[in-house]
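Where a number appears in this text, it was derived from the coordinates with a stated rule and is not lab data. Please read all numbers here as calculations on a predicted model, not as lab measurements. Cβ atoms are built from the backbone, for glycine too; each structure is taken alone.
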Structure 1
Amino acid sequence: MRGSSFDPKLHWENIYSRKGLDEVSWYQAMPKVSLDLFKEYRVPPSARIIDVGGGDSLLVDHLLKDGFSDITVLDISGTALAKARERVGASSPSVQWIESDATTFDAVAPFDVWHDRAVFHFLTSEADVDRYIEQLSKLLKPDGLLILATFSENGPEKCSGIPVHRYSEAEMTARLQKVCDRIKCFTVDHVTPFDTVQNFLFCAFRKAAF
């Protein structure tokens, strides 16, 4: 268990300082499931998108390649963002980079799509989950699309040495029902660079159009 002195920013800065792009368990050369959901729900190229906990993942690269032009990547680790920014290169000016905790950040305008494959399952206290959902409620536009992936009930109990919260479809839906309507959920096996398998729960939600 994490002690009261646990510093999440320091933890993730250390991880990204020590490990390369394909040396972390969540690495995906092609984030196919996420990209397929963008296509399935016909997200337009002009959509304002945020990748929460995006770190130095390759989702931003693929979104830029697919013609999306308003992308924000948020991560608690400045090291991760610097790596991604350097990799994206000439396209970087069209991306907004926010170094912040996902439960406390602010943005200049709300988003059409909120994507998170990295943060939610690391929130193991009720207070942090509540703050995250408050952020989501504030910063996702009415009728906006939420793509949320966490470790499933069959997923690992820890990741990068710290505990995670594993979700069922029922619990995920109950957590978010005050803000979003569930469209669908499904599980996916992610094969890590170390040839281990992690089972993820992917859910798509639509924020209520008030």
Structure 2
Amino acid sequence: MFRRLRRQLGLLWMTLRSPSRYYSLGFLTVAGFVAGVLFWGGFNTALEATNTEKFCTSCHEMRDNVFEELKATIHYSNRSGVRATCPDCHVPHNWTDKIARKMQASKEVWGKVFGTINTRQKFLDERLVLAGHEWSRLKANDSLECRNCHDFDSMDLTRQSARAAEVHRLWLGTGQKTCIDCHKGIAHRLPDMAGVPQG
């Protein structure tokens, strides 16, 4: 058996080493490079197209539920005109973290296909579970998406309320807590938290 495997590997190696019958090595190299550039460009174009608020709100589950809630918050409309879009809060900016998040989001596509939250009632029934997933994710990555815009070192604690400044200094400044520990309902309504341990 070992001899047979060795012979097959030898044949494979000879095939790989032999010159192409119809194309030169230079042509194959250039063609491979061009194909790689086209694949990479297409991949990044698709990635960025799925990383927009327009894409996120293209399905009624998001548009009619959580996006409507976002419109009533300071993250959507405020005096400075700076607005957070869906990907700002739900997709990390770093490429590797973004790819990992997109892979996790494939489960959401599965839910869309099978109608997991395709009605308002189904959404409300699943809301605590969905929120729990996001809270756990943000807790695990130290609220990375929040920190893309909100940097503790840049906070002017003197312009915050005394309580907020104290809490930020005590918990956020020491790294004992992260943003999502205290700001769970910042952009969307909280689910029914009855029976959920707080703290």
Structure 3
Amino acid sequence: MAGNDEATSGGGALSRLWGWLRRPSGTITVLTLLAAGFASGIVFWGGFHTVVEETNTMTFCVSCHEMRDNVYAEYKETIHYSNRTGVRAVCSDCHVPRDWTHKMVRKVQATKELYGKVMGTIATKEKFEAKRLELARHEWARMKASDSRECRNCHSFDGMNTEVQKARAKKSHELGQRDGQTCIDCHKGIAHRKPQGMTEADEG
């Protein structure tokens, strides 16, 4: 008997909740508001995700002349652009983290580039070259701090067969692994020309 009372009570609570959801709030029901909010959330999230991913495309990255006329032109001459396997690393593969949290942090940091665009900080080749070392140092420091996370999406010590590498590369990679070095310690200038004025510390 007590079980029936509890079931009835539970059913009554559910009925009251359903009645509240269907009760008009102004001119529409609470249930309609919730459904509309849920649908809007899906649309917003889908749109936001689409925009974020669009900013990771090569087309977007080189849509400004500062990148197209400088680092992009150099990158096209490297093995990351054209190689025997046909695997191409685009800008975001090296400069944007894949996991959501670090990606969003990087996107927020990158908003200062909009300020630089508006102010014409590197609007000419001469201005770009004057800032090149500073810009490179920022990126090297970021890569160093993340243990070359983006490099390791494609390259890793565990995946290397040093026995088939040339003697110099084999020795360098084995020493690097032993000493806890990260990719950017040795591979500056791998996709873009090294800046003028680099110091011994910059060279690693």
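Once distance in nm of label points 7 Å out along Cα→Cβ at positions 133 and 157 is calculated for every structure in 1, 2, 3, which label goes with the largest value? Kindly include the intermediate steps, with their values, before the conclusion.
Details: 1: 2.6; 2: 3.7; 3: 3.1.
Structure 2 comes out on top.
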Supply the structure label, taken from 1, 2, 3, corresponding to P(r) over Cα pairs in 10 Å bins from 0, in percent with the calculated value 7, 23, 26, 14, 9, 8, 9, 4, 1.
-> 3
